[in-house]
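Trainee: Pasting the structures here.
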Structure 1
Amino acid sequence: MLEVEGLVVNYGLVRALRGVSLRVGDGQAVCVIGSNGAGKTTLLRTISGFLAPVAGSITLNGSSIVGLRPHQIARLRVAHVPEGRHVFPDQSVHDNLLLGAFSRRRSRAEIDDDCESVFELFPRLKDRRGQLAGTLSGGEQQMLAIGRALMLKPAMMMLDEPSMGLAPLLIEEVFRRLLELKRRGITMLLVEQLAYRALEVADYAFVIEHGRIELHGPAAELQRDPRVRAAYLGNAAPPPAAAG
């Protein structure tokens with residue numbers, strides 16, 4: 001579905017990506033792990049059209065998307081859940097979800113059905129559907145950001161640090177929902193600093209450092225790789241995978 005080849009991106013005067021290549025297959029969950037400043041967020045922002053590459057290619061289903069604006073890429077059903085969530089704080093939970101369907105040409109009844117599907121996935125949001133998004137907890141805002149992306153009926157969902165700033169119990173809940181989306185066959189590209197969580201969700205993983213892909217392979221293999229364990233997983237065994 002998505003193919004990135006030789007991507008070079010500058011962020012101001014800094015070369016943030018240095019020849020990055022990766023692929024995400026249809027229905028596959030792929031994660032990118034790495035330290036702060038490694039280039040993870042830059043990668044997603046470039047795919048989404050917020051940053052222009054200096055060199056390299058990005059193709060979606062065989063067609064180049066380099067040079068397209070973010071709203072044009074969203075119309076290709078690429079949903080981006082950004083770092084920091086960025087919900088519309090002065091709009092209700094329900095209205096935030098409706099805004100996620102802005103590019104869809106569907107009947108209001110179909111969109112309302114999709115809202116109900118989001119509420120089934122995140123029951124907390126159903127209880128707060130009329131509440132202003134800015135008054136939600138951080139975890140609830142993260143659920144809303146994911147739900148808003150689902151309203152696009154995405155061909156691919158990109159998630160940037162969904163665990164950031166969340167309490168452990170809410171991290172568990174968010175990652176349970178990501179596992180459920182994986183079971184539903186939603187294609188995902190996940191950027192996450194909690195490497196053990198990302199590797200539990202992913203089928204395939206890439207390790208990025210200093211703007212370069214240093215390692216890649218099936219997620220289960222990278223979980224056992226001593227280099228990955230030393231750098232990202234620590235000496236202790238990671239917590240057990242989230243149930244369900």
Structure 2
Amino acid sequence: MSGLPRRLGHGEEATLGEHLEELRRRLFVMLGALVVGTVAAFVFHGHILDWLNRPLPRNHHRLLTTGVAEPFTVTLTVCVYAGFVLALPIILWQVWAFLAPAVDPASERKVLGLALFAVVLGAAGVAFGYWVLLPRAVHFLVNYDTRNFLILPRASAYYNFVATVLVGILLVFQTPLVVLGLVYLGVLTSRALRRQRRMGYLITAAIALALPGPDPVTTFLELLPMWVLFEGSIWLAVFVERRLARAVPQSATLGG
């Protein structure tokens with residue numbers, strides 16, 4: 001346990017060498033977490049592949065590979081991604097523990113609250129992507145014009161498609177968090193968001209077109225939550241501004 005990095009206290013001074021040594025140890029912890037996560041994912045890779053294949057139609061659950069080593073390399077790639085997801089809490093905690101001494105305790109609680117909010121939004125995005133978006137998009141794509149095409153989904157292409165769609169929708173679901181940060185910084189206001197509502201809907205539509213998903217079904221299913229999240233972000237901005245407005249008189253009274 002003595003080899004684990006120690007988190008510095010708020011405002012605690014340390015030399016450049018001590019900071020570099022702490023960074024080196026935290027990088028080793030993150031790398032070790034990634035290795036352990038990848039090994040654990042490889043042990044259960046059959047369950048992971050079954051889970052990823054579930055959006056496919058029943059007759060496509062065995063994906064095409066065209067090389068001798070491709071089943072192993074594709075499995076290993078999927079396991080690395082899964083290992084990264086498993087190790088992500090440890091990785092983020094190590095990054096935060098390295099940066100936290102520069103943040104005062106009051107701001108630290110706010111940052112942790114925003115991080116929890118981001119996790120909830122991300123989980124909602126992945127759930128929407130996996131159970132709503134992917135099955136409909138995949139069904140549309142693998143059944144498109146079967147009279148003229150023999151559609152045999154290739155393993156590497158399919159898993160890349162799943163990963164990009166899930167990551168894309170996860171980022172989309174972070175829209176309220178981005179708006180919240182901009183409101184806190186004073187870059188955006190709820191009044192400006194309401195006044196430019198039509199422009200906001202147009203911009204979200206353009207973003208949906210740029211997201212992964214070559215078919216209209218995927219694009220449309222990505223666009224719907226983006227509009228809902230944008231509208232929700234406006235009301236979130238109203239709520240945050242009211243809280244900030246109440247906090248200002250209190251701080252002024254305490255200062256007086």
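Just so you know, all these numbers are worked out from the coordinates, no wet-lab data involved. Since we're looking at a predicted model, the values are computed, not measured. Cβ atoms are built from the backbone, for glycine too; each structure is taken alone.
Trainee: For the read-out FRET efficiency 1/(1 + (r/R0)^6) of positions 63 and 199 (r between Cβ atoms, R0 = 41 Å, to 0.05), a value of 0.45 was computed from one structure; give its label from 1, 2.
Mentor: Computing FRET efficiency 1/(1 + (r/R0)^6) of positions 63 and 199 (r between Cβ atoms, R0 = 41 Å, to 0.05) on every structure in 1, 2 gives 0.45 only for 2.
Trainee: Right, here's the next one. Suppose you compute Rg/Rh (Cα atoms, Kirkwood Rh), for residues 71-166 alone for every structure in 1, 2: which one lands on 1.16? Working shown, then result.
Mentor: Working: 1: 0.94; 2: 1.16.
For Rg/Rh (Cα atoms, Kirkwood Rh), for residues 71-166 alone, the value 1.16 is produced by structure 2.
Trainee: Further question on the same structure: For which of 1, 2 does mean count of other Cβ atoms within 10 Å over residues 39-46, calculated from the coordinates, equal 24.1? It would help to have the intermediate numbers written out before the result.
Mentor: Details: 1: 24.1; 2: 14.1.
Checking each candidate, the match is 1.
Trainee: Relative contact order in percent (Cα under 8 Å, 6 or more apart) was computed and gave 21; which structure, 1, 2, did it come from? Before the final figure, lay out each step's value.
Mentor: Working: 1: 27; 2: 21.
Computing relative contact order in percent (Cα under 8 Å, 6 or more apart) on every structure in 1, 2 gives 21 only for 2.
Trainee: I have -25000 for helix-only ellipticity at 222 nm (-39500 (n - 2.57) for each DSSP H run of 4 or more, over all residues; to 500), calculated from one of the structures 1, 2. Which structure is it?
Mentor: Values: 1: -9500; 2: -25000.
Corresponding structure: 2.
Trainee: For structures 1, 2, calculate mean count of other Cβ atoms within 10 Å over residues 15-22 and state which one comes out highest. Before the final figure, lay out the partial values.
Mentor: Details: 1: 19.1; 2: 11.4.
Result for mean count of other Cβ atoms within 10 Å over residues 15-22 over 1, 2: largest is 1.
Trainee: Quick check for you: by mean projected area of the Cα convex hull in nm², which of 1, 2 is greatest?
Mentor: Sorting by mean projected area of the Cα convex hull in nm² in descending order puts 2 first.
Trainee: Supply the structure label, taken from 1, 2, corresponding to distance in nm of label points 7 Å out along Cα→Cβ at positions 95 and 231 with the calculated value 3.3.
Mentor: Details: 1: 4.5; 2: 3.3.
Computed on structure 2.
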